[in-house]
Structure P
Amino acid sequence: MTQKCWLGIDVHEKSLEMALLYEDETIKFFRADSGNWAQLNQILEEQNPLVIAIDAPSSTNQGKMREGGIRAQLGLKNQKWQNCRVSEYLLGIGGYFWTKAEEKNCPKWMRNGFLLFNFLIEKGYELASSEQKGSLLEVHPTYGFRWLIAPKKLSKKSSPKGKKQRIDILSRFIYLPQKNLNTHNIDAILASLLAKFYSTKEYPCYFVGDPGEGQILLPAGEDIFPQKLIRPFPKIYQEKWLKLGF
């Protein structure tokens with residue numbers, strides 16, 4: 001009998017780094033060239049993952065943060081935070097990583113992410129949100145790890161401490177037999193784990209953002225609103241988050 005499995009994809013400029021998590025906690029790694037749909041299609045047909053989680057925006061910025069109604073709900077009275085998605089504002093994601101309104105202005109890895117989401121939707125996967133169930137998720141490993149390590153501070157993934165923190169977090173949920181995991185492997189594993197959490201409901205998750213422009217799935221963590229993680233005003237952000245029902 002074929003095992004159930006969940007796929008996590010870490011999107012890059014030239015490649016898709018993938019981790020396939022099986023129900024017996026076996027993990028297999030795959031790699032495909034960005035845009036090489038034949039490679040990816042072979043993996044999908046052979047493995048048939050129940051849910052796919054992707055570390056990339058699912059769509060461009062749809063201008064929600066420029067709408068008066070949403071800005072009023074968020075209590076924004078100045079002109080800041082207009083060129084990002086609602087999810088990016090709520091999480092305090094820096095401007096360098098904002099998703100632009102026009103695809104041509106987005107970095108290559110983001111454009112690859114848009115193509116990937118479109119390809120999978122055409123294959124029959126449905127984008128999940130707070131409004132509908134689905135088999136395709138947008139995730140953000142850095143914030144996923146931050147939520148799971150709360151209230152401790154998460155170090156940069158490129159540092160030895162940050163790598164150890166992430167491996168320790170993953171080891172709480174699955175067995176990691178592999179040694180010498182790189183940062184791409186680690187992010188892809190976290191994405192696959194979030195896909196499993198969403199699919200099996202074995203760990204609480206929730207969506208952040210506006211469903212009209214793509215929401216990010218996060219694990220609930222030990223504290224659903226971990227202090228000092230949502231910058232720059234944690235308590236205020238929590239109130240806005242609750243008010244908007246994200």
Structure Q
Amino acid sequence: MDDRYSNRRQREQSQREELLLDIALTIAKTEGLHKVSPGEIAKNAEYSRATIYKIWSSREDVLAACTIRSIEKQLTMYRHILPAWEHKDPVSVLVIFCLAYLWYIQHNPTLFNLSLIGRAEENLSACSPDIKQRLSDTEAELAHLVFQLAHTTSGSDEKHIADSINAMRAMLTGLGLFSNNITTSPWHEGITNQQTAHTIVQVLHGLGWDTTHIQINQLTTELHQQLEGLERTQP
């Protein structure tokens with residue numbers, strides 16, 4: 001009985017936090033990233049300020065919670081698409097990993113920008129210990145997924161592929177941040193934008209990978225089909 005009650009309370013708290021994060025994203029979209037705070041969320045929610053502050057004690061906690069959601073959405077995406085690419089050649093998997101990350105940024109621009117602020121050192125240093133631990137645990141899940149990918153990709157040097165993924169994510173994060181601020185950009189053509197895909201292949205070549213066999217059109221078409229399938233399964 002006690003376990004059922006405890007589980008129900010946890011579910012209700014999780015649902016409430018997700019609802020409030022949705023409100024935070026709406027505030028960021030309509031009023032600007034700087035307006036996101038527990039006080040502003042309380043103004044737009046059917047909960048008291050006291051309730052909001054029980055969940056997040058500061059703006060820094062809200063931003064860290066946005067970072068957690070951002071990573072969780074990426075984990076959901078990668079767990080959906082990557083099993084089909086296990087044991088394939090490492091370069092194709094790297095290209096798919098990169099294009100999928102760009103798709104995530106393109107479809108979640110506000111969350112992406114909030115998550116960058118949330119993981120900044122000055123923000124993390126002001127967060128409560130509980131949310132810092134949750135963020136650390138979620139980041140560890142993503143790191144483990146990268147390790148698993150490197151381990152299961154056929155013929156790959158695990159360290160080389162893991163290092164390449166981290167280097168590409170850093171580069172693409174900058175590309176995503178830059179492109180999100182440009183309304184007239186090839187970026188808005190989507191993941192099938194050949195220029196972006198070819199740039200990824202060229203950078204991978206610069207990191208020491210043999211990219212001569214990569215068929216960009218085939219890879220982007222297959223990934224697009226997978227991501228459309230993911231969108232259909234989400235509410």
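A short reminder: the numbers here are calculations on the coordinates, not readings from a lab. Quick caveat: nothing in here was measured; it's all calculated off a predicted structure. Cβ atoms are built from the backbone, for glycine too; each structure is taken alone.
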> Of structures P, Q, which gives 51, 34, 29 when Cα extents along the principal axes in Å, for residues 32-159 alone is computed from the coordinates?
Replying inline: P
> For which of the structures P, Q does the calculation of helix-only ellipticity at 222 nm (-39500 (n - 2.57) for each DSSP H run of 4 or more, over all residues; to 500) return -11000?
Replying inline: P
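Among P, Q, considering only relative contact order in percent (Cα under 8 Å, 6 or more apart), which has the greatest calculated value?
Largest value of relative contact order in percent (Cα under 8 Å, 6 or more apart): P.
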> Where does the value 22.6 come from, among P, Q, when mean count of other Cβ atoms within 10 Å over residues 48-55 is the thing being computed?
Replying inline: P
>> I have 18.3 for Kirkwood radius over Cα pairs in Å, calculated from one of the structures P, Q. Which structure is it?
In response: P
